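No value in this document is a laboratory result; all are computed from the given coordinates. Here the structure is a predicted model, which means the values were calculated and not measured. Cβ atoms are built from the backbone, for glycine too; each structure is taken alone.
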Structure I
Amino acid sequence: MTLNALSILNYRNIREASLTFSDKLNCFIGLNGQGKTNLLDAIYLLSFTKSAFTSSDSQNITHGEEMAMVQGTYGEETFTCGIKRGVKKSFRRGKKDYKRLIDHIGLIPLVMVCPQDNQLIEEGSDERRRFLDAVISQQDKRYLEHLTQYNAILKQRNALLKQLEDAPSQIANDQAQMANDLLDVFDAQLLEPAQYIYSARAQFIEHFVPVFQEVYSAISGNNEQVKLCYISQLQNRDLADSFRRTRQRDLILGWTSQGIHKDELEMLISDADNDYPLKRVASQGQQKSFLLAMKLAQALYLGKPILLLDDIFDKLDSERVERIVQLVRSERFGQIFITDTDRQHLTSILQPDESAKIFYVANGQITA
């Protein structure tokens, strides 16, 4: 889908905006803190029914206002998100409200690249699992349903383990047996969604990694080799047996030590002899190139989703910037929204594309 028009009311620092877009390149120029990222976040909201930066809907309402609204027109379709303080947000396709927000995910494929992506490298494995989940969920609704089911059961299992950990050491035999029986139920319920999630992740990585490596080579000028490796406990063990063997350890720990919630996506940079952890040995420019390659490969994997590029040129040398510009301008990518503080970067992207549009952003005001 292509975003043709966008209306915003009281979304973060954007009090009011009504914009129409090019179906290829849309560039937003302005100093930091003026609202460029908030504009991209409003577009993100229409794809994922939530902000990219906060889980609290009320934080997206302009200070001092009671409600916010974002509406986008994609061809003949219109989608509207309404947020009001103290009330559950509404999300509407045309004139009909969704009964379940999960039913909207994947309808408007979108990839966002932003400075916060460095959490994929800097933070724990949960961030990298979220990357996997976000990509796969846009193409596979069953995956998202299985993931939601798995997380709900896991939360119940962990709550029971924590309760038993905090319980007195001497508890009645019948209570202990009831707890073990309940853990047996949780373990059985986790098996099917866990296997589906593992299989989907493994299949995704198999197809994704060659695209990722191709994009990284294009950005780096073939100067480095990189790898992404999917690591899961389910690769070499039966989960049902693992639950049985680690039951006593889980009771001591107070949480579940086995399962797909422990999966990892290992990021490596290589020379002729060895692989090295990206976080430990790569330069800032190499890390930024790695993240950009992941996100641009994600866009290619999904087809031609809407691509949001927020302040992507920081920490990159001029040669890498030029290669990225050439890459995103190609016909392999669809509609692009890009922000920057430097008009020079965006000018190089626009030329010679006369259909591209430039917007200027200052104090939440957006002008063409």
Structure II
Amino acid sequence: MSKISDYQIHRLRIPLRMPIGDSQVIFTEHWMTLLELRTDDGAAGVGFEIQQGLPTPALAQTIERFEYAHWPSLQGSDPAGVALGIHRPRGGNVGAAPHSLAVETAAWDLLAKRADLPLYQLLGGGDPRVRAYGSTLDFHLSDDEYRGRLTEFREMGFQSVKVKIGHPDPAWDLRRLGIAREVMGNDGDLMVDANEAWSPKEAMLRLDLYAREGFEIFWIEDPITRDDYAGYAALRSEIPTARINTGEYLGFSGKRRLLESDAVDVLNIHGHINQSRFAAHLAGDYGIPVSLGNTIMEIGVHLAASLPECLYLEFSDLAWNEIAVEPVRFRDGFAIAPDRPGHGIELNLAAVEKFSQPA
């Protein structure tokens, strides 16, 4: 079997077309670490990581860290072991992933290419289509910009959208919900995301207000702080008008505690494929479906297409797709996993060069 023999790292700075954010943060660019792992038979796998809010370390420092933390265990390894390995978070390694997201993604890409299968098929999926929603990330946009964003999603064939709420003024939230229904109509689902803006009591009051004003909310995402398990359990039992979606900001242990606490209606998973599959399997034991938040280059479509109870995949049409020769396609409200071997994202080398910022 082929072994990992070489690598290349790129440091990219990708400006966004418009600011994105929520009730807590605002971002105007992505800092991406792009990793290519190569094997001794000439195959290459590509992985990605994003850092928001601060620049990534300079390329020389990133390479130095990679050589220290990852390369000794990767060099000469079989990609299957890297992709499928299970690691115990105990003692001094708690909080430190055995491999970065970029490493794991590149290893899965290599493994699927070796099998000559699209990644979703290697993961056990049969249908490449996944129901998707447009996610506006609109909190810092004007009403006109927000309306334009919704219109773009409508023209792309989306029926369901998720919009940002959590403004100190409830009238702001109501106005934005009204614009969403005006542009999107009533055919699809309307999700909202507060990004931990509220206390449990305030979340109950806001959802009651939305219902009284005639807005049917499919789910409310992250209304309170991520680890308030008792608060989420109370919301789930007290709010009859919307599903509780959370878990995005929690690791596997936190997701397990949500399920144990009867604190979630839709478990939000994304990130490392292995850990996300474990979380989805556990959620299935509790009869809880999952959703996938934004994933870099939209490659979460492969994981979503392999899971039996994935309600939705999030899509925000972000600038990272500019570095792909052929990005993941979205049509008629569905994401479509590429049918090419691996995860199917081939790099547009001219775009990589355009956004490259080594220092």
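Could you tell me which structure in I, II was used to calculate helix-only ellipticity at 222 nm (-39500 (n - 2.57) for each DSSP H run of 4 or more, over all residues; to 500) as -14000?
I
One of I, II was used to calculate Rg/Rh (Cα atoms, Kirkwood Rh), for residues 152-223 alone, giving 0.96; which?
Details: I: 1.37; II: 0.96.
Answer for the origin of the read-out: II.
Where does the value 5.4 come from, among I, II, when distance in nm of label points 7 Å out along Cα→Cβ at positions 72 and 248 is the thing being computed? Spell out each step's value before the answer.
Details: I: 5.4; II: 3.7.
The value was obtained from structure I.
Which one of I, II has relative contact order in percent (Cα under 8 Å, 6 or more apart), as calculated from the coordinates, equal to 26? Don't skip to the answer; put the middle values down first.
Values: I: 26; II: 20.
It was calculated from structure I.
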Worksheet item: For which of I, II does semi-axes √(5λ) of the Cα gyration tensor in Å, calculated from the coordinates, equal 34, 23, 20?
Response: II
Worksheet entry | Structure (I, II) behind the derived value 2.6 of distance in nm of label points 7 Å out along Cα→Cβ at positions 16 and 344 | II
